[in-house]
1. Comparing distance in nm of label points 7 Å out along Cα→Cβ at positions 76 and 196 across structures I, II, which is largest?
2. Comparing I, II, where is Rg/Rh (Cα atoms, Kirkwood Rh) highest?
3. Out of I, II, which has the highest value for distance in nm of label points 7 Å out along Cα→Cβ at positions 68 and 188?
4. Quick check on the output: -15000 is helix-only ellipticity at 222 nm (-39500 (n - 2.57) for each DSSP H run of 4 or more, over all residues; to 500), derived from one of I, II. Which one produced it?
5. Upon calculation of percent of Cα pairs over 26 Å apart, for residues 52-227 alone from the atomic coordinates, which of the structures I, II produces 52?
6. Out of I, II, which has the highest value for relative contact order in percent (Cα under 8 Å, 6 or more apart)?
7. If you work out distance in nm of label points 7 Å out along Cα→Cβ at positions 20 and 84 for I, II, which one comes out largest?
8. Using distance in nm of label points 7 Å out along Cα→Cβ at positions 140 and 236, single out the structure from I, II with the greatest value.
Structure I
Amino acid sequence: MNGFLGMLKPIGLSSHDAVREVRRVLQPGSKVGHTGTLDPCATGVLVLCLGTATRLSEYMADERKSYVAEFTFGASTDTDDCLGQLVESRGSEDLTAQAVEELLPSFCGDILQVPPAFSAVSRGGIRSYKLARNGLAPQLEARVVHVERFRMLRFVPGRFAMGLFEIECSKGTYVRSLCRDLGKALGCGSFVSFLVRTGVGAFTIEDCPAMEDVLDMARRGELEKALVPPSAALSMPTITIGDEDLRRVSAGRVPRIKSGLPDGIMLLLAHPSRGVVAVGRSTGGRIMLEKVLCS
């Protein structure tokens, strides 16, 4: 079984645990991974990779993500979400929808963002959340991320006002950090009280089965039917190669076929009977191999 599968992860389960559940019901030795962590407090689209597709997980991780998130204003937690310990509560009685909306454009485009202390970012070879759990405040560096859309769908005023937001962003963007920084800018604090990932690249929440359905398909030996091939799952152009170029690629040699694409474009090489066999990069009209999946 080789390909990608979008699955709805339930709240309270880590991405690692979700992968372990799927791996448990497949044949021993089956390769299963995921293409981007979804927090335990979040639900929604988790893209799994199976078989040779596990070697393409980094490219799926680069796909754009979309979310719907509920922010609660007037309080802050140490994890920046509803699972953390309350560290500040000042209320937000005076907060208005207009005040929130006026700040949203400043969080769009390329922005500098510091990941949450409770995150999987490594610091000195140790995961940040492990340091945070032991009372050590990790000093994480700001990184450039891209937020394509940050739009408020609804606002409910009150002592602890709530806002519902639609977010579309790049790899590495933390919705919890967006929430934390927006709350700081408003002067009242905030945390993510609900989060659902609605899409990862071509995978949307409407098309993804629940985890229990995925496990049932795996138990019945029907999971392969639900897999999406890399050529359909990844937003890269696909070039079909023949038998001679397949032999060249299998040996790690540059294929003779021309790319016809601008320099720097990543692409997939596929054979009619073997499927995707390599990832390449267009360079000077030729295709330089980045990763070979066949032998």
Structure II
Amino acid sequence: MNREMIDINDCTILLEEAATDNTLIDSCFFDEPVIAIAFYGAGDVSLKVKYKGKTKEFQHTKGMVLSFYADEKVEFEHYVSTKKPLQCIVITTTIRNLDKLPNGEGQFLEQFLYQLVHPKDHYVEGPVFNMTPEMFLLAEQFFTNKYEGSLKMMFYKSHMTALLSHYFGQLAIHKATEINASQLKKINLAQEILLSDLENPPSLTELAHKIGINTNKLKIEFKAQFGVPVFKYLQNERLKKAQKLIKNEQKTIQEAAWAVGYDSLGSFSNAFEKKFGYRPSQA
């Protein structure tokens, strides 16, 4: 078992490496509460996180990035074996040091890992994902460098900064994806609201309020998703429903028009002909 701790600015890098011909459990605690990002290299150990009678397990850690908040009551157990050696880099800091961190790390932690900066339990887990090839290569180099003294510290400092840059870059991409997914969910909800009441649809302002975005954003995102503006989409759906009512349910033109919210037969007939190429009386 090789364990090395390097203090850089107001961060600490913990390097852990272990291999065995048998099976061993590497158990560790932190002496004080920390915010940490763990990068698992070529080894593929199993990990158990224990606290308050709870256990969180990770069976395959190779290439994994795990961010977390943990206090001194949290135990981390690595299960090391012949086929599953340990190779892990943990970059830690404390909440009190956030304002002192260089290169904006404290700002990024607050922005992307808010739940860790404001913990509500002994152990709080942040995003878990796999390293990019660039991150994996950087992590590997922590264990293969041959520098000594001040050159070694320079190496660790530059690689820590590079590794964190890639890490926060991935978080930014993940966050953008989450925002896009959330936005899409809202736009699809707007569609459902329109379809649920074709006769008395909400105004654009009311619809935007119902789904929780501003009117301009609704107009832009709805058109991007469905190819037409909101009320053009609404008109098309009204006319399609009216066509079915006339053709399939033998409703009169007046009944079909009223059923989809048209008060004027003239307006309804003109819109119907423009969309389908024939008058509703010919349906």
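FYI, it's all coordinate maths here, none of it is from the lab. All figures in this text were calculated on a predicted structure; none of them were measured in a lab. Cβ atoms are built from the backbone, for glycine too; each structure is taken alone.
1. Values: I: 3.0; II: 4.6.
Going through I, II one by one, distance in nm of label points 7 Å out along Cα→Cβ at positions 76 and 196 peaks for structure II.
2. On the way: I: 1.03; II: 1.26.
Once Rg/Rh (Cα atoms, Kirkwood Rh) is tallied for I, II, the winner is II.
3. Working: I: 2.3; II: 3.3.
Sorting by distance in nm of label points 7 Å out along Cα→Cβ at positions 68 and 188 in descending order puts II first.
4. Working: I: -5500; II: -15000.
Answer for the origin of the read-out: II.
5. Working: I: 38; II: 52.
The correct label is II.
6. Values: I: 21; II: 14.
With respect to relative contact order in percent (Cα under 8 Å, 6 or more apart), the highest-scoring structure among I, II is I.
7. Working: I: 2.5; II: 1.2.
When distance in nm of label points 7 Å out along Cα→Cβ at positions 20 and 84 is computed for each of I, II, structure I gives the biggest number.
8. Details: I: 2.8; II: 5.0.
Largest calculated value belongs to II.
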